[in-house]
Structures are given as structure tokens and as C-alpha cells.
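Participant: Take a look at these structures.
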Structure 1
Amino acid sequence: MQIAIDGPASAGKSTVAKIIAHKLNFTYIDTGAMYRASTWIARENNIDYGDERGILTAIDQEKIEFRFKNGQQKIYAGNKDITQEIRTPDISANVSQVSALAGIREKMVSLQRQMAGEMNVVMDGRDIGTTVLPNAAVKIFLVASVHSRAERRMIDFKERGIKTNQSLEEIEHDISERDYKDSHRKISPLKKAQDAIEIDTTSMSVDQVVNVILSEIKKSQKKL
């Protein structure tokens, strides 16, 4: 079974997707982390973020993969755990440019479909329901106000121990810019699939969002 959860930055996709995957004993696939890893690889190899061929070559050499350690999913580039490093403001500011490259998207989508074809998955991102898994049994599109998303990102930075000098207003600006770039890119732009269920998480707790999605999944399972 395939569950697709899409939405803009910091709308709560990864948080609820992880919980749902755990509750259902499905595999969670964080596609955003894969694009962040690609961006990290470019930065570490001093490759311009617009150099598609150079980034693809570096990805082939370092290989992006998920591994489970102590019950937690980690993302690796080669043998290096980059789970924390890909969440820094610098990567966040440049991932839209890398993820808009046709060759990068083609490679990542191929990997994502391969993973989804081998197991029950909960996959989150920005084009899962529209491009990666267009036949997913359940499609969810999460939205939230820019202000609430900025507050969540700031909390996330603190919880991860990521130091930043950005103010809440600056984070809001970054998120708005990311929204624009993601929704206006030529290839697989951020948009709600026609058959997706939209959930505004602005005033909802994590548990409330999870319960709504689980309810939709149960409805779908009964139809199978």
C-alpha cells in the first residue's frame, strides 16, 4: 500500500508521516531528505548548485541511502551520517535550486518508485501524489500558515541543536521564497493532486492530524 503526503515546507509532513508509518508498520521514506542530501553533496564537493551533471556524478560516487540505527531512520551520503547536517539553514536555502534540476528529479523519482514498489510505504514530499506515486491509495496535502510553519521550523532547529541567527521574520521570508520556488518550478511543481485530501494543520495538534489521516487510510483499506 502506498500513502502519499505532500505539502509546503514545515507543514508537518515528516512528523506525521513518521508516526503513521510506525503505527501501521509501514516504511517511511523522506523524499525531501534525498534532495537535501543531493544539495549537501554539491556543497561538500564545491559544485555549483546549478551544475546538474556535476551533482549527478557526485551522487553516483557517494550514493544516498537510508539506514536504520537504534530504531531511527538516518540518511547517509557514502558512509557519512548527514541526518543533522542536511537540516541547516544553508541547505534549506539552496535545496529548491538543486531539486528543480531535471536530472536530479529523474534520478530521485526513480529511486523513490523503486523503494515504493518493494514494500508498504508512507512517502512525503512535494510531488508524491502528482508525480512519484500517482496511483497511491491515499493522498494527503497538508497546508498551514507561513507564520505557524516558521514557528515550527524555529522549534525544530532548537530540538535538533542547530544554531541559527535568523529571526522568526527571516525564517518566514525564507519559507515564503521556498513556497514560490517549489510551486513555480517547471518540473513536478508543488501542487495538490486532484484526488488528494487537503488538511490545514495551522490550528491542529500532531495527534489530531495523525488521526484524520489514519481515518482516511482505514477507509481506503476497507475498499481494497
Structure 2
Amino acid sequence: MIKTALFDFDGTLANTLPLCFEAFQNVFEKFDNRSLSDEEIIEMFGPSETGIIRENLRHKNKQEAIELYYQTYREKHGYYVKENDEILDMIVYLKEKNVQVGIVTGKARRSLDLSLESLGMAELFDETITGDDVIHPKPHPEGVVKAMSLLGAKRAETIFIGDSEADIEAGDRANVYTAGVTWLPDYDPNRFPDKTNDMFDTVYELKRMIEG
């Protein structure tokens, strides 16, 4: 029986990836005069947004670049990222079933809080672990293990749900049930390894599994 559901955020609970791409592209074009594709930005994923900029930006004024990232993220959020009633209902449904609900994301705390507030999700989660809260980003299992520890969750009763290979590997290395999701736009069906325990194309499929 599943008693704890941990979710990735970008591409799993909210379609924020196009917003992230534009914010990063704005930063690298302004400060490094570099035009980066979405694929080139994905290759940088792992650290939080601030970590990505600090590690990959050539320009010396990294803090100003970080502030531009968050300015773009905040100003364009409403344009790119819309509330998703099915996902909101799913989180409420899980809580009604007495399932603990948490987030394990590589995002920085600053951008996660902005997104959760904007989407009306700020009060829904029992625990949130961001890229600022761990030393080792996914696919390392540190974030998943930390969330479970804070929630008092048992491995056999926990599921970790995400939209990328790094998510699935992190859950697998934490020895919990893993599920890949393709229920939001812009997903890449080739990003999931064979070790995925389950795949959900719709929110309903997760609900059905919890009921079962």
C-alpha cells in the first residue's frame, strides 16, 4: 500500500520547462552572447538554477545573471505556466486518502516557492526538498531519502514520480517504487530507463493504482 507519494516538479506537477528554457536562454544570450537550444540547456540540468548559472556561465557577474533568471521566471510565469485542475485534484485526492505528499526537485527554493504560490499549490505538500537542500542532485538519491526521513516514510510504502531518467534513477537508488509520467505537454518518451516500475499517461492511472 502506498502511504507516501513524492513528486518531481518541473514537467511532472507543472509544465514549467518552456519557462525555464526561456529564462536560461535570456541569461546566456545577454551575458555570454550565446544562443542555447533547449537540448543544450537540458544537458546542464542537475544542479539548481543558480548552480547551473554558476557552473556554466562564462561571464564573471554571475549574481546579476541569477537575478535576471528569476526576473524572467517571475514575469513570464503567468504566460507559460497554467493551473492544471487535474493535478490539483490529484494532490487533494491523495491527501484525502491519507497519503503523504511531497516534492523532490532540483529547482532552487526561490523558484519552487514562486511556482507553488502562483499555481495555488503552496499549502498542499507535507514536505518539499529543493536543489538548495541537498549536496548531491538527482540522479543521486539524497533528496528522495531526505524527504522520506522527514516524513517518516517507509521504502516499501513510497512511490517517486517524475518525468526524466534522473528521477527514475534517483527513486531506484533510494529503493522505492518509481513511475514515469507523460501526462503534461513537452515530455520526451525516450527519457525513461527500463528500470521504471510503472508509467502513467494520465492522472487517473495514478489514482487507480493508489485505489488498488
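Read the figures in this text as sums done on the coordinates, not as results from a lab. Everything numeric here is computed off the predicted structure, so don't read it as measured data. Cβ atoms are built from the backbone, for glycine too; each structure is taken alone.
Participant: When you work out relative contact order in percent (Cα under 8 Å, 6 or more apart) for each of the structures 1, 2, which one comes out largest? All intermediate terms of the calculation are to be shown ahead of the outcome.
Facilitator: Numbers: 1: 32; 2: 25.
Answer by largest value of relative contact order in percent (Cα under 8 Å, 6 or more apart): 1.
Participant: When helix-only ellipticity at 222 nm (-39500 (n - 2.57) for each DSSP H run of 4 or more, over all residues; to 500) is calculated, the result is -14000; to which of the structures 1, 2 does this value belong?
Facilitator: For helix-only ellipticity at 222 nm (-39500 (n - 2.57) for each DSSP H run of 4 or more, over all residues; to 500), the value -14000 is produced by structure 2.
Participant: Given a computed value of 27, 12, 7 for semi-axes √(5λ) of the Cα gyration tensor in Å, for residues 122-161 alone, which structure among 1, 2 does it belong to?
Facilitator: Corresponding structure: 1.
Participant: Separate question: If distance in nm of label points 7 Å out along Cα→Cβ at positions 82 and 98 computes to 0.5, which of 1, 2 did it come from?
Facilitator: Structure 1 accounts for this read-out.
Participant: With Rg and Dmax of the Cα atoms in Å, for residues 2-105 alone derived from the coordinates and found to be 16.3, 51, which of 1, 2 does the value describe?
Facilitator: Working: 1: 14.0, 41; 2: 16.3, 51.
Only one of 1, 2 returns 16.3, 51 for Rg and Dmax of the Cα atoms in Å, for residues 2-105 alone, namely 2.
Participant: Just checking, which of 1, 2 has the largest value of distance in nm of label points 7 Å out along Cα→Cβ at positions 26 and 202?
Facilitator: Going through 1, 2 one by one, distance in nm of label points 7 Å out along Cα→Cβ at positions 26 and 202 peaks for structure 2.
Participant: A follow-up question, please. Out of 1, 2, which structure matches 0.8 when distance in nm of label points 7 Å out along Cα→Cβ at positions 50 and 130 is calculated? Don't jump to the answer; show the numbers that get you there.
Facilitator: Details: 1: 2.3; 2: 0.8.
Structure of origin is 2.
Participant: Let me ask another. Looking just at volume of the Cα convex hull per residue in Å³, which of the labels 1, 2 belongs to the structure with the highest value?
Facilitator: Values: 1: 120; 2: 107.
Answer by largest value of volume of the Cα convex hull per residue in Å³: 1.
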